[in-house]
Structure P
Amino acid sequence: MATATSAINLNAVKQPMRRLFKFLRTYRLRVWFAILSSIANKILDLMPPLLVGWVIAALSKQPPAWISYFVSPTDPWHMAIFLAFLAVFIFGIESLTEWMYGIGFMTLAQRVQHDLRMATYERIQAREIAFFEHHRVGETLAMLNDDVNQLERFLNTGLNDLVQLATLIIFACYILFSTSWQLALIGMAPIPVIIWGSLIFQKYIAPRYQLVRQKVGELGARLENNLSGIIVIKSFTAEKFETDRVAKSSAEYRQANYHAIKLSALFIPLIRLAVAIGFGGTLLVGSYWILNGKNHLTIAQLVVFSMLIQRLLWPLTRLGTTLDEYARAQASARRTFSLLSTMPTIRDPQQPIPLQRAQGNIHFEHVKFSYHHSLPILNDLDFRIAAGETIGIAGHTGAGKSTLIKLLLRLYDVTDGAIKIDGHDIRSLSLYDLRRNIALVSQDVYLFHGTIAENIAYGFDGVSREKIIAAAKMAHLDHFVMSLPDQYDTIVGERGIKLSGGQRQRLSIARAILKDAPIIILDEATSSVDTETEREIQQNLDKLTAGKTALIIAHRLSTIRDADRILVLRDGQVVEQGHHDDLLALQGSYADLWQVQCGLANSEKVL
């Protein structure tokens, strides 16, 4: 079940670049500013061949008809002066439009990059836990960084190249065909070959770049995994083993890039050969017409024609590079928009029931759940917890204790049955309302890089230092913090690496205390603390849970012996429930577990 819903379907987006251009509609004014500036720049860039032709025609006393509006057509020198000033003016405006499209495409690319990254991050953050269990962190980071950056590069340069190429073809073709359609057909004969070759190139290059994106994700995942587990690597002297694995992933990425670059490098020389044939054919036929007295065109027109053909054909050698960027962007757009198109399976209902501060009544109503259809975890689990009640949950490993908590937080949805808070099915509540009413202290404590105070107050803005210290004192963390040189401003390091397991656990408890939610969950919350600290926390357990509904999952049964009620799970069901003394008197599963922990029974027999 989880596997089927957590994957990103790369086939969900059939036309990824169309999705990208649709995304650009939000920035339509910036897009049109950049595109129109680019078109104007390319037209002005194509004016020098025309200026040269007009000068030659003026000096040959065959000036173009339009020049008579500005200067006498019978005065070649004045025409030359006028055209020289016109050239300076055109180059000045061309420089201005180059700045305009440069700044236009750059700011557009930066805005799209930011918005796409945030949209992608928000979608990833909203995904169900199964997504993160089936996608490595490095692969996810590649979507947020490499893929979004690739789209930014395309919008910054590749899109402008496409606009200018289209402008070049339209404008140059208009001038060429209006001058001599016969010679235009000869000079442009290589274009169908170039376009056909470019389409074939894109067909073969696209899957190669998709493989490149895949390999860079795998390499990033490998590097992230190794850096996160550096202590394990060093303690097991596995440096060489991991170096070899990184080398293998890097070599696969290099090989994928090599196959793409090899094809790309072959394209441009072939295109240049086709361009040379068209350019040479234009010069040959045009010269023949002039030398043999044909009236198809003048020397000035041949000069203009030759220069425009060169201006038209030579940029087509960049078509491979442009399509190369397009193919890279297409692969990145496919991954990015496939992610954005895949809705989370755990999400808010269309019309959620509002829930401010819950009373704390919980009902697991005939709950069934399995991560995979063939492996049921919870089987018709049914029990109630009254508001303000402290419940201990015990059972062997694999009995479903932690799964129960994941379902209550709606990190997963039940396969069958329902979980209700204050009579409301949690699937009818917004995820925000549900989770803000629950404080979790997990056995796997994650701390963010920052100060101790920032980690205690995580998720809350404007919390006073007094409240932070009060929460730390209740979690028996304050004495340790005050012994540090920077006290509450001490940096904990990446993932809290500067703190011991017990210190991280107490900080997590302080964080939950500060949240002050009506429902508190302690999932093996004392598993990493020493016996003395555990006893201190137990002594304050009444304070921690006062007025709250508390669920305490414990491997150490001493942690839950004073709970109002203890539920014993086995095979996904409640097999025993009651107070500690009552359960011992039953001489059942709980009594066996207690005896094992007290050293009064043979653990092999029990387990």
Structure Q
Amino acid sequence: MAPVGVWVAGALLALTTVMSAAAAPPVDTLPSDINPAYRASTAEADYVRREAMIPMRDGVKLYTLIVMRKGVARAPILLERTPYGADGNLGRTSSQRLDQLVPASDAPYVEDGYIRVWQDVRGRGRSEGTYVTNRPLSGPLNPTCLDHATDTYDTLEWLTHNIPETNGRVGVIGGSYAGFTSLMATLSGHPALKAAVPINPMVDVWMGDDWYHNGAFRQITLNVLPIIMATKQRGPSTATGAVDLYARMLETGSAGDYMRRYGLDVFPAAQRFIDHAAYDGWWQGQALDKLMAARPIVTPMLLVGGLYDEQDLYGAPAVFRALHPLDKDRRVSLLMGPWAHMGVNGDGSSLGPIRFGEDTAAKARRDIIKPFLDAHLKDGGNGPDLPPVISFATGGGGWRRSEEIAQAGTALYLRGEGRLSFERPTAAEPKDDYISDPAKPVGVIARPFFFGGRSDSWKTSLIADQRFAGQRTDVLTYVTPPLDKAVHIFGQPQVELFAATTGTDSDFVVKLIDVYPDEMEDPDLGGYQLPVGMDIFRGRYLKALDRPAPLTPGKAEAYHFALPMADHVFAKGHRIMVQVQSSWFPVYDRNPQTFVPNIFNARPQDYRKATQSVFHDPVRASAVRLPIVND
């Protein structure tokens, strides 16, 4: 037992310590073992990795990651500007081999001596500044004089003066949002920019890319908002859990109700959706196809699109359509393949159950995209002179090169008794009616519908078998007899639909479908109803896209809109089908079928059944016009 004096002294010391602690909090003076300055040593690697904070003209610095093979000289630069995390493009590995470090789609470039550069856009990742989604060009919508074009110019100026291994020639590449920044880069005017490859770019997000299609809101994209807007790094997904989004969104109500339920209305972008539901000056003023057509074509450009892109199907063909008539020096080409969103960077041998006989994506990367960049970026580069359009025809057509995209001319008429015919009706035929009930909307795919993680079936929704829809009483189906010869379409089918509703607002969805014979060599394809082109139109914008107005109940109206770009062969013995419906859920929000000032704020009582009528008589001859080509 310790002496009493020692015990008393210890107690006094403890009491003193407690009293001192009450007077001032303790301070942890031990040094941290965490050092954020650590970077994996590449002394034995076959590559060089550098990081830079590149200053912009306003003093903001953008994080930039630079990777190249050791020993390169006179090397071209390939730049990607992204909101998804520049350093996320390198594998989380300690490998000293470059081909194990970079994504497979980038390996051919770095192995061939390219300097690969990724940059976090302003306000995202490790970059400084303010992030604005799809920051508009400087002008009426952006008074700051700072945009993706100016940031690209300042970045290229720094790269070409601070990377001694470069030959001073730069290309830009990237997909989705980075496809958008690649297009914006071509407006920078920097002389070092020699080529651009925008992949699945966001171009006009009201007309047909991420946010809307012809006025119908793509509420599925709401789940992306917290991922890219909650923090500078990748944020959490919407807290719905692993549920059937068809059921959850239906039970929640309007797209605005969904925003409010999950706190998404705190994002300025969500508020802009509500404030600019029509195609007003906000959307028109940042439509890149229109902006680019108003400026000289300076940068050689290979636009890349997917025929089954579930997110940005509109953008690449739209830019091509805008620029091709102005392209006297043949600087712009369009590459279309049988891919979902960003599928050109993956395995392109199949999509869903459809097989293409080759890896179409690998071929596109190897034989088209890289030779295009080599020709414009390498010293003394020379490569194939690309035609205006290179595309892969689904349905067995294979690769083709074209000078023009065909115009839709040949009409397929919707006829009575579910017939689809190349012959226009010459006598009156009874209209077809169906009841559209917002409480039971037609799904985009057969349920359940999961978003991310549990299933990626929605990503292949544009190639999904449509038999599930044709079984419903609120879907009209028209079909030809078996074809006695193949029909090849190449371009945008045009819808000419004469329809009426008993409501005061309505959506109409039109789907062009290839119906396979019941017996096929591949049993999974027997009777398959393969979508070729599908889209939606919101009736309140029938008279003017920027000014919604109610429909007149019972009045037949002419709906004219384009289906997405298609390159497809309807084989001999197949049948061509057209389906018509009035909802496409849950990717698109439901139309209440009662005109309200703003559908985002529609109340439960606004959602009402309506009888929809489709006409097919000599005066009101509903049809889909096909861009048929003769091979």
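Every number here is computed from the coordinates shown, using simple stated rules; none is lab data. All of these numbers come straight from a predicted model, not from anything done at the bench. Cβ atoms are built from the backbone, for glycine too; each structure is taken alone.
Annotations for the structure displayed:
- Cα Rg over 2.2 N^0.38 Å, for residues 405-444 alone derived as 1.68 - corresponding label from P, Q: Q
- Per distance in nm of label points 7 Å out along Cα→Cβ at positions 213 and 309, the highest-valued of structures P, Q: P
- Value -19000, calculated as helix-only ellipticity at 222 nm (-39500 (n - 2.57) for each DSSP H run of 4 or more, over all residues; to 500), assigned to which of P, Q: P
- Structures P, Q, by distance in nm of label points 7 Å out along Cα→Cβ at positions 37 and 77: label with the highest value: P
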